[in-house]
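What follows are several structures.
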Structure 1
Amino acid sequence: MQDHSSERVAFHTLFDTPIGVCGLVWNGRGIVGVHLPEDDASRTRSRIEKRFPESSEASPPPGIQAIIDDVVALLNGEPRDLSHVPLDMEGVPELHRRVYEVALSIPPGRLLTYGEVGSRIGVGNARLIGQALGKNPFPIIVPCHRVVAAGGKLGGFSANGGGQTKLRLLAIEDARRDDSPTLFDLIS
C-alpha cells in the first residue's frame, strides 16, 4: 500500500490583491482552501492558521504561484478561467461538490441564481444551495459570488464584509445576467 500522507501535508501563503491580503492553502493534491481578506494581513494569517492548524506557511511552488497570479489577475478585472485549478475536496459533502461544479462553470461576468444552480443538479431547494455556497472553502476559485438570489437580489455572502464584498467582486467582473445592455450602457 502506497503512503499518501505526503499528499496531505498542507502549506499556506498570503498574497496581495486589489481587495486586500488573501490566503491560499494547498497540499499535494490541490488547493485546500482560499481565505478572503480580513481587516489586516495578521488577521488573515490568524484565521488561516485557526482553520488549517496543520498547515505551515511557505513560499508557493511555481504551480501554486501560477494559480495565485490568476486569482490576482481576476481581481484586477482580467477575465480568468479558474475551473482547471485542482481542488482537494476530501471531506466536502457530495451535495456541496455538485454545487461547486456548477459554480465553477459560471464564467467571469455572468451570474446564476440559487434556483438555477439547484435546477442544474436536481435540487429544488434554493436554501440548500445557499448553505452549500456559504461553506465554500475555495472562494474566488469556486466563484460563489456569481450566484445570486432570484429577482436581482444579492443573497448572502459569508466572507468578511458580507454583501459589500460580494458586490465589490461582482463589480470587478462587471457581472450581469446576460448580454442585454444595462442602464449604464444605454446612457454612455
Structure 2
Amino acid sequence: MDDFNTIRLKKKSIEKFKEYSKKVSPNYSETLDYMIAFFEDNYLSPYDTLNSPMWSFNKIINKRMDAVAAILRNIEKTQLIPTREILESLFEEVEEKEPLYIERTQEEIEASKTETEKLIDYYSEESDKNRKELYEVKEELSFLFNKLSHIKNAFGKSYYRLDISKEKIEEIKSRFI
C-alpha cells in the first residue's frame, strides 16, 4: 500500500489543481506525476514560458546541433587538418635520395657474406640434412616395430619375431650400416 503524505498549499491553488485533475486523470497523484514527467521529458522548468508549441522541441534540437558541431570540429582538428598537411608535404619538391634497396645477384650476396655468416649457413644446411635423416630413421624404426610380434613359448623363453622379407632386411642394412 502506498504511503500518503500531505503538502500544504494555498486554497486557491488546491481548487485549480482539483479542477485540472478531474480533466486529466482519476486521482491527484497521477496528475502530479504526469506534470512532473512532462517537465522532465521536455527539459523544462515551471518558470519557462513556451512562446510557441515547438519551443521544447527546438531546445532539444539545438542541444543536439551543438553536440554535432563539437563532433565535427573535433574531426576537423584530429583528422582532416593532419591529412591535408600530409598531402601537401607529398606534393612539395622532394630531394633525390639514394634508393633504399639495391638489387644484387646471388653471387654478390655470397661474396659479401662474412666468415660467420658462411659458417651459420653451412651448419644450418647440415642441421637440415641431419633432421631429414633422423626423420627417415624414425620412420624405418616405426615400420620395424609395426612388423614385430611377441611370441609366447610354452617351453622356454618368450621371444619377438620380425615379420619382414629377407630382401627388406638387406635393404635396411645397406642404408644404415
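We did not get these values from a lab; they are worked out from the coordinates using the rules stated. Keep in mind the model is a prediction, meaning the values are calculated, not measured. Cβ atoms are built from the backbone, for glycine too; each structure is taken alone.
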Next on the checklist: Starting from the value 19: which structure in 1, 2 was relative contact order in percent (Cα under 8 Å, 6 or more apart) calculated from?
Outcome noted: 1
Item to check | Winner on Kirkwood radius over Cα pairs in Å, for residues 101-148 alone once structures 1, 2 are ranked, highest first | outcome: 2
Checklist outcome for this item: If mean count of other Cβ atoms within 10 Å over residues 21-28 is calculated for 1, 2, the one returning 12.1 is structure 2
Checklist entry - Which structure, out of 1, 2, was helix-only ellipticity at 222 nm (-39500 (n - 2.57) for each DSSP H run of 4 or more, over all residues; to 500) derived from, given a value of -11000? => result 1
Next on the checklist: Suppose Rg/Rh (Cα atoms, Kirkwood Rh), for residues 69-140 alone works out to 1.46; of 1, 2, which structure was it derived from?
Outcome noted: 2
Checklist entry - Quick one: FRET efficiency 1/(1 + (r/R0)^6) of positions 77 and 133 (r between Cβ atoms, R0 = 35 Å, to 0.05) came out at 0.00 when computed from one of 1, 2, so which one is it? => result 2
Next on the checklist: Quick check: 11, 18, 14, 12, 12, 9, 8, 7, 7, 2 is what I get for P(r) over Cα pairs in 10 Å bins from 0, in percent, for residues 29-116 alone, calculated from one of 1, 2. Which structure matches?
Outcome noted: 2
Checklist entry - Of the structures labelled 1, 2, which one yields 0.00 when FRET efficiency 1/(1 + (r/R0)^6) of positions 37 and 125 (r between Cβ atoms, R0 = 25 Å, to 0.05) is computed from its coordinates? => result 2
Next on the checklist: Comparing FRET efficiency 1/(1 + (r/R0)^6) of positions 45 and 109 (r between Cβ atoms, R0 = 35 Å, to 0.05) across 1, 2, which structure shows the greatest value?
Outcome noted: 1
Checklist entry - When you work out percent of Cα pairs over 29 Å apart for each of the structures 1, 2, which one comes out largest? => result 2
Next on the checklist: If distance in nm of label points 7 Å out along Cα→Cβ at positions 61 and 165 computes to 2.9, which of 1, 2 did it come from?
Outcome noted: 1
